[in-house]
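I've put the structures underneath this note.
Throughout, read-outs are computed from the coordinates displayed, never taken from laboratory work. What you see is a predicted model, and the numbers here were worked out from it, not measured in a lab. Cβ atoms are built from the backbone, for glycine too; each structure is taken alone.
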Structure P
Amino acid sequence: MNVLHRCDVRACINPDHLFLGTHADNMRDLREKQRQRARLDHAALDDIRSATGSVHEIAARHGVSYGLVCKIRHEHRSPDRRSKTDKLLETMEQLQSTLQEVLRAISVQKAA
């Protein structure tokens, strides 16, 4: 069970505004109160970063808040957009290659 909040005011501490519900209840409450965050793909992020016009116009065009547009436009943009998993796999492959080279060198030394 989850503890859900009726008024959705973050600073509210009134216990009368709390109620119990399942995860499904929480997700339904989120949708009904339209508190879902928009999911933006890389193309939409690029469009927001390069868009002209007011922040409010850009936000309306993408169906997000103007605060999110400001955050996206001012965040640090990494040129490397690979996932952490892809980066980890690449590092592991490099380590495996290095280890194979070391093992080959060891076997050559033993054979000599």
Structure Q
Amino acid sequence: MAGDMIVCEKNSVSYISIRKAMVGGARTADELKKDAGVCGECAGCKEHLDRILGSVCSCMSVSLQAVVDAVKAGADTVEKVGEATMAGTGCGRCQALIANVIAQGR
């Protein structure tokens, strides 16, 4: 998703705010409602939340599930997840989220 666009139109919550909540551990729409303040009901939320939640690395098109699977298979560092999935090997902005997935195992 380009730049810091507003995703939740009702509460003016940006993409970066949502990603920061994900880095903090949010993995569901309900957790994003609590942690980022999205409404979950506006057109922006309905259009974008599932895709944002399902993605870790947009540069390399790596899903959250692929990263979780790599961690469950033994990738215990950001570098090892990158070797297994290519996540975090582009611009690197997703590395904090990858580290959180490793820490949480989800």
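Starting from the value 1.00: which structure in P, Q was FRET efficiency 1/(1 + (r/R0)^6) of positions 66 and 98 (r between Cβ atoms, R0 = 30 Å, to 0.05) calculated from?
Q
Can you spot which of P, Q the value 12.1 was calculated from, given it is Kirkwood radius over Cα pairs in Å, for residues 10-73 alone?
The value was obtained from structure Q.
For relative contact order in percent (Cα under 8 Å, 6 or more apart), the calculated result is 14, so let me know which of P, Q that is.
Going through each structure in turn, the value belongs to P.
Further, regarding this structure: Consider the structures P, Q: one of them gives -14500 for helix-only ellipticity at 222 nm (-39500 (n - 2.57) for each DSSP H run of 4 or more, over all residues; to 500) as calculated from the coordinates. Say which.
Label of the originating structure: Q.
Could you tell me which structure in P, Q was used to calculate Rg and Dmax of the Cα atoms in Å as 25.0, 81?
P
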